[in-house]
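Novice: The data blocks that follow each hold one structure.
What follows draws every value from the coordinates through simple rules; no lab data is involved. In this text the structure is predicted, and so the values were computed from the model without any measurement. Cβ atoms are built from the backbone, for glycine too; each structure is taken alone.
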Structure 1
Amino acid sequence: MVHLLRTTTAALCLATPALADLTAPQVWDNWKEMTTISGQAMSPGREVLANGTLTLTDVALSLEMPEGRVSGTIPLIAMTEQGDGTVAITLSPQYDLRMQMTPASGESLDFTLRIAMPGMVMIASGDPGTLRHDVVAPEIQVSVVGMIVDGVPTDLDMALTMANMTGAHTRTAGDGMAFESRFSADTMAFAASGSDPAQSGADLTLNASFADLLGTSASTGGGLTTLADPARMVAAGARFDSTYSHGGGRLAMTMISPDTGTFDMVGTIAAGQHSVAMSQEIIDYSGTVKTLDVTMAGDALLFPENRVSLEEFGYGLKLPMTRTETLADFALRLDLGGLDLGDLVWGAIDPADALPRDPGFPLIDLSGEARMLVDAADPAPGGSPGMPGDLYALTLNDLRLSLAGAEMTGNGAFTFDTTDPAPFGGMPAPDGTLELQMVGANDLLDRLVRLGLIPQDQAMFGRMMMGLFAIPTGEDTLSSKIEVTRDGSVSANGQRLR
């Protein structure tokens, strides 16, 4: 939908002076070329040029996708030459797009997107080789009308509204059809209500809002044959980069089910950002969420109400996209800083308040090298099922698990011999070292025994295992150095275990 709107409105913000007069037919030719390149069709019922204004009526739109199609009609598009080298563009303040989705698995969907953009001002500038569109819109609303799921009509209504949106989109002609775009908005709100057919007819109400939105995107290189199929796009050599951020938001959801009763959830976020870079070689996701706070209550829960919070949630994932003969980098990072499970959850686990309730800090940061055996960017990948690649190196850059007064930290690095799987039962033979440190483990075991959560004999067994793999290095502090070699031997702190 985003790509279709971007092309049909050619989106986006305050015009720059042009070096030569841009004509309305040139802008229209650019639109037609871009829709063709992106796999769409755009055909007016009537086209009239008079007094510097190109008027297009009943403009039919269609987009065929692997698992569905989009179609609709814009009643009016007018492109007016301004006499200063720019072209002003107005569209019907409202038009509909029909979405018919038939995925290979899952539910089929048939619904209408009603797009309303009253008061929108769009200006085209530049020249046919580098054409820029700037837009200012007091409000943009996209509503879902007439949702049909697997042939059954539902009463589910959804609407997305953006206020005070500005944006700019610049397209450069030539090989690759490079573009750059940005948008900002004061607020974005989403609302949904109705019966959820996937939840046995449960009544659902959902409201979300975010402030100070900012987004950018750019693409270079060949391959913009279809913006609706990123795999085909990057397989042909395109690179796509996108960032998105917001200044905080709120989510409220209520679900009333005849089976489980009422469930309520309210969440707030102080800020968030997300970025993605995609090319034929690699895909790289990363993002952070600041100060996430969620309160839940409901008939089906074990507690009447509970609050869970995070000081920061961070994530990152980098993976190779194509089959490679040489080694390619990969990475994974997950950070749940300041995790607080809430008093009621802690109370159910520890009614005597015997455990420290300091916020937890689960963190894992991995990187490595692998040779890919499959081509994720190929729209019709071949190869036999199994492992997607051969692992050659894995580094634990950082590990931190902190909860209930105990903390484990660690790091390490391993290389893998894929030519000799025999020592490890068919797995590539590792060679490297893992170093771990645990603080407060014995104290935690004592507290768990006093609470009755684990019996004394299991606690003793746990201490024996820690003694096997770790050595004391301070007050209630244990350290462990695990070494693995390609011949299959494993040792802990110099003592051979295998």
Structure 2
Amino acid sequence: MITDEEYGRFDAVGLAELVRTKVLQPSELLEVALRRAQALNPKLNAIVIPMEELARERARTQLAGPLAGVPFLIKDLLQDYAGVPSSSGSRAFRNARHVPDAHSEIVKRWLAAGTLIFGRTNTPELGSKGITEPLVWGPTRNPWDLARSPGGSSGGAAAAVAAGIVPVAGASDGGGSIRIPAGATGLFGFKPGRGRTPTGPGVGEAIHGAAVNHVLSRSVRDSALFLDVTHGPELGAPFIIAPPPRPYASEVEREPGALRIAFSARSPLGTPVDPAVSAAVEVSARLLEGLGHHVEEAEPEIDGLELARDFLAIWYAQLSVLMRGARERWGARASDFELDSLAMEAAARGKSALDYASAYVHWLEHGFKLAQFLQRYDVYMTPTLAQPAPRIGEIATPPWAAAALKALMPLGMGRAISLTPGTVERVALDNLQMAPFTQLANVTGVPAMSVPLHVFPGGMPLGIHFLAGHGEEGRLFALAGQLERATPWDARRPQLE
């Protein structure tokens, strides 16, 4: 047997080794994870759809793969498990009792690697926010401070990993949804590049490749191994990404060499950045110099406010497609969706096809400008978050806007909400102040990561963000491994029990 304390010392790679060498049985690891979930989830609300019996049944089978026997959780969005309800954080989906009849491709690959999936984690409605407070399930709480959010949209996954229920959990990232919660909870959060991991079946990419599946973890090597077992083409993928020259797990052990690293702590929106965040970026720059890298302050010539508007224009339209699908498939009504989602849909309906096409062309232009910048630098470093993780309820639609929406929606006047002067857009941009740095990697499709290098005064985690060019996941893993060896963070754990 293994105690809770002993279980918490191991990452996924370590737990898999215990199973491989027959020190422990998969069922023993699963029962520890279930026990921890039972004790901690009532405080966190991280797991919203339990799958204990399915996992127990699977643990009794002959498991194979490099992660055989590792307890695991999947996100309640984009990561379907056949026969298990999927709500996507929305009353519309839950009320329809939506039960997928097939695994998502990413789930197939996690299962093929031997993981034991025992639950689905909380997410905001349709993954649309950087916090995890859906009305259908209630808010997920940050293990470092239960009054605060773990971020989003992979907030449930982050809370479960940070609390030690599992060493790694499934996550996805369409605007920072892996990296934002990683920064808020002291985890390593890696976003692969466009097309690196599957999003099917049925669709070969999500949001023009801006949204990708991967995991949240404590250790760098866990994230690298999980990418090793999931990357690669899938049926219907619009393009084929060149495979890496060597396994990502081996990159973690390699020295990255002397890199040219640009950094900036300035918000691309021109909004405030906490002084502790700016100081942490400066300390990180000095750390990198000490490791032999060439570091200088610089940033790409991209209008951050324009990029945010282009990001929101595409995001709102894609969200609206999901909402329309729920109406057509299940007869969902306006009351089945949250006010904020209805507002985003209204904003999208106020735009034309020409507006959408223009925003997408701008995406390509932003990508070209970033590529030009990355001709001079190997890596670009910023903070992950501009501020500490927000308190539960702190980021919400202002009362004046909520009142207007409630009055308009029953009358079918949602389209009257205009993005010029921009009621909905203004609220959204205000909310992006917490995390103005992450969307660049999604819009341009490059890999990026949040590394838990610092803490705020008072102890809340403070992540540092890095991105590199297309196909440079290996470079980022090598740098992350070097940073993990230089400034180990695993000993920093929240005290919940």
Structure 3
Amino acid sequence: MTLKNLAAILDPAAPDDRPFIIQLSPGGDEQLRLTYGAGRQRIAALARGLLTRGLGRGEAVAIVAANSADYLLLYMATMAAGLVSVCVNHKLPRETVAHIMKDSAIKLAVADAERSALVSALVPTVPMEEIDSLLDPGPFEPVVMAPEEVAMVLYTSGSTGLPKGVPLTHGGYLWATGATPEQRPGIEGRKVIIAAPLFHMNGLFSAKMVMINGGTIVLMTSFTGRGYIRAIDRQRVDMVTSVPTMLALVMRETEELAKADLGCVTTAVTGSAPSTPEFFEQMHRLFPNAETANSWGTTESGPLGFGPHPDGVTKPMGSLGFPRKGIEVKFVGGTETGPTQGVLHIRTPALMTGYLNRETDTKKRLIDGWYDTGDVMRRDDNGFVFFVGRADDMFQCGGENVYPGEVEKLLGQHPDVAQACVVPVPDEIKYQLPVAFVVPKPGTGPTEDGLRRFALDNGPAYAHPRAVWFVDELPLAGTNKIDRKVLVDRAVAAYAREGARRV
């Protein structure tokens, strides 16, 4: 049967008594356990309840809350009712959240107590703690939607200017959830941990992949390194999903790791940010019985782009994979001899039709049906694709292009480096200079001179960091990615004080 609503992906073959969502506290303690049967009933009751409030087809409902089982159920119920689900990054400034409410024409918000003040004065708001007031128990069949009708709107992180709304369709995401057949045998009936925020593509799409394949979502209300470790150990989680910064924080919890058994994990997936081969070696040590995967996707073009090689060629360490069936890629502005490198342009069935109310931005990114990802990629002779860096992160040093991601990979090869972030500082002679913030591995003591020498010995001289600052952790934005803007500001101030002697 062909599905006509994204909310209909919940696996009909999953038994009613199978655990659907296990909700955990930030410390990893179990708070709630919901079965597939109860989940189906609650989604139906919420969908009926939303429609009894007079909401019309295509109108938008915002969710402004921390992760919870009810967050996921409401997200599904909104789409089942033919409404548009808008998952709001509640870590954004108040004025930015207000922009989202207006930009998406929100008719109703559901917000938890901690975040209600962001929206309650702007739109009708139901407290998440009182979500039972929305319930109208009874059977409900998801509304039949056309493939091009919008299922949800997610907002870009907005590192520059206001975040942009990305309308995503039922048809596009029905394709996306069914485009990874190799995962089906690995998820059915198994536990998958999700700790990334559900307003972000990583956590939200991971949840849908578990739903369509009949697995159990182990959902953390918010991420902590210790809680994540305890959750995997206590719940005997089979598959982990993450972004690299989360796993880097987990690797620092040496005392908690020494008490835990993570041998239950058979699949470990990370994505939404670049990773180095050395990082994947650390992942193998963290999850010794797991196959590891590096996922890639964008809000605008869909949550996945690459997978296994169609001819069974082994994927090289650190590669994103081979373009999936139905996805077209090309590399723009790079070389065409030898391994291809350039800015990735992509066409997928999940591609947005354009940014919400942003025609100028749409024209910049959507070019003749291709989405300009802004990601510089490299393709090897077997067709495997590797992330090089963000085109907008690239800067020039003495006339040479410096991609921070490449320098970070180089520093990550040093045995004492757990994480590195490279940013530019202004320079009168060379225009910009690379500098680095480094998180050392526990129990090590790398030096600035040692890391600078390592970079000079193993990479191009122009790209070596002119200053290195050691930090306990890197600042994270709301999506659990490294907040480069914060580090740029910090680096410029620090380099102005002490940098001249280092060049």
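Novice: Determine which structure produced the value 3.9 for distance in nm of label points 7 Å out along Cα→Cβ at positions 279 and 351, calculated from the coordinates; the candidates are 1, 2, 3. Don't skip to the end; give the middle numbers.
Specialist: Details: 1: 6.0; 2: 3.9; 3: 2.7.
Derived from 2, not from the others.
Novice: Out of 1, 2, 3, choose the structure whose coordinates give relative contact order in percent (Cα under 8 Å, 6 or more apart) equal to 17 when calculated.
Specialist: This figure was derived from 2.
Novice: Further question: Name the one structure among 1, 2, 3 that Cα extents along the principal axes in Å, for residues 215-270 alone of 42, 30, 24 was derived from. Present the calculation step by step, with values, prior to reporting the outcome.
Specialist: Details: 1: 53, 31, 11; 2: 42, 30, 24; 3: 30, 21, 20.
Going through each structure in turn, the value belongs to 2.
Novice: While we're here: 1, 2, 3: which one has log10 I(q)/I(0) by the Debye sum over Cα atoms at q = 0.08 Å⁻¹, as calculated, at -0.71?
Specialist: 1
Novice: Match the computed value -12500 of helix-only ellipticity at 222 nm (-39500 (n - 2.57) for each DSSP H run of 4 or more, over all residues; to 500) to one of the structures 1, 2, 3, and report its label.
Specialist: Corresponding structure: 2.
Novice: As an exercise: distance in nm of label points 7 Å out along Cα→Cβ at positions 367 and 439, calculated from one structure in 1, 2, 3, equals 2.5. Which structure is it? Walk me through the numbers on the way to the answer.
Specialist: On the way: 1: 2.5; 2: 1.8; 3: 3.5.
Answer by label: 1.
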